[in-house]
Structure P
């Protein structure tokens, strides 16, 4: 039982090393010595003689010094202009008065100095001083801010997150220019030392929610935490649930909108996306286009997305159940058309559906991995050539081609990539249930899915809100999108401290002109 409990529990895994493997690991807290050569030798041994360690001896008027840095992560121009040139042209020896770099700090711990060196700092040691100076000179090589490829919008902003944490935080602050926006810094991974930031609005976010997320982040005890996608699996409630419980988005405007509802976001260095918590089922079907267009159009598109959820899950299963058990539900005029196509197929409908669904998944994965021009060619070849060939050979019927095509289109409508994967997985479960029990299997499988949605919670918030628990007031921005002057309350599932939000006032008796 202990093995299965360890396997299935969402614990924070600690990487273990065999006892017979010994590595030379320097102590983390060692005082800086007055002898210059001792400090330089210690840094060399602590970095195991790495070849990218650069040493620049300095001859100052009153003392000798050595500048140490890793040339793989430091900018040589910054080091020359901000450190070496001012130090050589000055008559003094106090770096705090000579060096004008913004990120300068005095240290007495060699372990802390070495950790800063791996992050892009240059460390200056002076003869006879039991302290050193860490100067920020990191090499910055960021790509330009552009629109995310998987979250494009027709109207509104066209910028997205990049791999730089500071740039991403700047994009969020540009959206919310408020003193109440709070950023908490973390360092994750015992070997990666990745920077992360928890972002929330102080007077909106629930303190218990912030404390819970903070505790889960600090409880991560692993060597490798390189990106936010790994953090997601450590802090989510139910790792084995088919539904995503944390919203992953690459759009700053979407993050800002959720922060203004009282939610919390986590950004991380090296990840061009943010984790938004807590997230319910309907958040994954919302898009910035819903709010950048008029309410009627936004409501129609949102309802169409929600309807596509049922189509993507049940349409192949419905076809299998009709062909295998309940052909009497088909109108007589359509029955003979379908019968002429289906009776030539030599195997059951479930195998026919599995063959086509797996073929579509293979084509989709191939189109994603290949370069864009080749990926488009694969889609055309798969949709036209292969689709027509399998029908002519007699492997698949024409109705199955239509069903699979409509199902694929319905799964593409989902704005969230994670929810799209969930829909594609659940589709196969419902198909097997329909092949075994017909309509009864579809009903039972859908009942099990909705029971799971009603029981699922994320950070103490109901996942299927505002359906379960029922709160009709929240429907105006969940199932549909009413005009902004009607959205005068924040969603209850976010547990915001201020439920009422300021909106444009409107008289009750106002009539539309004309």
Structure Q
């Protein structure tokens, strides 16, 4: 990969950074998991033990290591031990299944596969004699890290020099179809990313982060998430069970100051809190929401119901991150996704011909900058995702507001072309969810010989409701006639991906299998 041209500001590596965290905050509590509390000093000792164990397994700088774990303190120890010795963790979500894992392993050719009790996929792959796993020399169950007897090896023997340009980790693309693409993040660019969003959100040693989302995901790991909290000397509280009762109990018990949700989890928490406000969550200062479109109707409930300020986070694991700030007005925070975290982020908003659109118009967001990748890892068709100027083609449809904030309106591929008219599903979804009898919804386009696409609404309703009811509701909201839905499907739930995003591909499959 070509050296990032912003190298003059990418000066950190995990080996030095983590060492500084341990030294500067040694007596602070770094991690809380259940009854267990781990100080920074203890975390440092656990990292050293893990590094020695991996060294004895033959791990060296530059080795790819598959990490397939759930939300536990061991994930943090494994991740930090690998990146500080220069190995490259491939962060696989615990909910990802064998077909995805098979594809990831085939491309990344990891030396080790590390897994925990939350993951059973490897056993299935091995039982099938899967050829793609032959490159893996060893499988490591996390309990081996605690039970093994590591030799008293001098740490200097395996502390190889790391520079900011070295590959630090491989994240996975967040698409809902096919095998995830591998996203190469360097020590310099990822730590810069973490530092800048941490500054934007003003984290301190008093910050307490409730880690609810999968730790292997970019949002939970470094935006600002686990790493932003640790680099500030704060405390990471681990939530093992994504249930509203558990979330609010932990906020009260550990005095959580901020957490991060995707919209589906946020909705669950809002509904629970409206019914039961018994837990004391007055410590909560910020509620970060990202990963998927957040309807403004839902956004407006956050400050009032949860007490902490809503902070919208928009970005990609490939790079660019935008957020609101604590100083933004209420109207700004509920209506848009904020501004880029770095003054060096370069963004353009273009039309289908690649030309920049006028101020305030909608187009596709393309970006390059100090922490945005310049290519996917070992991908043959990178030119599909990066233009000749080096801009990453995000696939997100956005509008740049006059004050510099971005308003995200959907994905390019989700746009519905109905008889030549272009409709963004998010516009309809934000209005449909306001209907008093609708609990959840998603809008997709379905093929039609006459129109090209029909507008189809999948909805979870409190009672039986008709397409006519939905159309009337939208007409009263002032929607254009050509945007009125053609089809309504009432379902018990809207499917979501491993990251709890609405899975529109699953809806398209459902449509083909059950309705065509």
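No value in this document is a laboratory result; all are computed from the given coordinates. Nothing here was measured: the structure is a model prediction, and the numbers come from that model. Cβ atoms are built from the backbone, for glycine too; each structure is taken alone.
Observations
- Among P, Q, structure where helix-only ellipticity at 222 nm (-39500 (n - 2.57) for each DSSP H run of 4 or more, over all residues; to 500) as derived comes to -12500: P
- Read-out FRET efficiency 1/(1 + (r/R0)^6) of positions 214 and 294 (r between Cβ atoms, R0 = 35 Å, to 0.05), computed value 1.00, structure in P, Q: Q
- Mean count of other Cβ atoms within 10 Å over residues 206-213 - structure with the largest value, from P, Q: Q
- Label whose coordinates, when mean count of other Cβ atoms within 10 Å over residues 430-437 is calculated, return 17.2 (choices P, Q): Q
- Looking across P, Q, the calculation of Cα extents along the principal axes in Å that yields 73, 53, 49 traces back to Q.
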